[in-house]
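Structures are listed in the sections that come next.
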Structure P
Amino acid sequence: MVRVRSIVGLIALAGLVGSVVGAWLALNADGPPDHQARLIAQGISEAMNCGAFSLLAALPVIVETILLKRRHTRLCGAAQT
């Protein structure tokens, strides 16, 4: 289970890094107003996409961990009786 927690943590960190990069791109938009608007939109889009991807990648791992823990508890309980 420690490996699974590590995987979930790494997925969350990858999403956080992508969000920070997207925010950095949005805040460092430079140039004419129309170009700035495009860069800000791209930065926000990248930040939101990275956050959504990390959630979508981490949720199945978390659900599988819960299911495996239940199965483990059930099997250990059946073996003890």
Structure Q
Amino acid sequence: MEIKVKLNSYLRLNRKGYDYKTGLSYESDEPVTVIDVLKALDIPTGDVQTVYLNGKMAPLTQLAFPGDEINVFPGTPSGG
């Protein structure tokens, strides 16, 4: 089964083949932490500020299960 990952803002820029409607897929038959999913998909975790797992805010250490959806938001650069 798969875990869906949707990227927001500049995280999805320059991702070859990324479709904002379908996102990315991570194949797993077992629970895996959000951070492990992001690392496996080469998403720079240092740029991640907020994560939603199935519509609820979650830490990077939260377990994601097959069939779950992860939405990833970057931090907002401050203007000065």
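Every number here is computed from the coordinates shown, using simple stated rules; none is lab data. What you are looking at is a predicted structure, and each value in this text was computed from that prediction instead of being measured. Cβ atoms are built from the backbone, for glycine too; each structure is taken alone.
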**OP:** Compute relative contact order in percent (Cα under 8 Å, 6 or more apart) for each of P, Q and report the one that scores greatest.
**Re:** Q
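Here semi-axes √(5λ) of the Cα gyration tensor in Å was calculated and came to 44, 10, 4; which of the structures P, Q was it taken from? Can you show the working numbers first?
Values: P: 44, 10, 4; Q: 21, 15, 11.
This value belongs to structure P.
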Original post:
From P, Q, which structure was helix-only ellipticity at 222 nm (-39500 (n - 2.57) for each DSSP H run of 4 or more, over all residues; to 500) = -2000 calculated on?
Top reply: Q
Original post:
Any idea which of P, Q comes out highest on distance in nm of label points 7 Å out along Cα→Cβ at positions 16 and 32?
Top reply: P
Subject >> Ranking P, Q by FRET efficiency 1/(1 + (r/R0)^6) of positions 40 and 72 (r between Cβ atoms, R0 = 25 Å, to 0.05), the structure that comes out highest >> reply: Q
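For the read-out Cα extents along the principal axes in Å, for residues 8-47 alone, a value of 40, 13, 6 was computed from one structure; give its label from P, Q. Show your work: numbers first, answer last.
Details: P: 40, 13, 6; Q: 29, 23, 14.
The read-out was computed on structure P.
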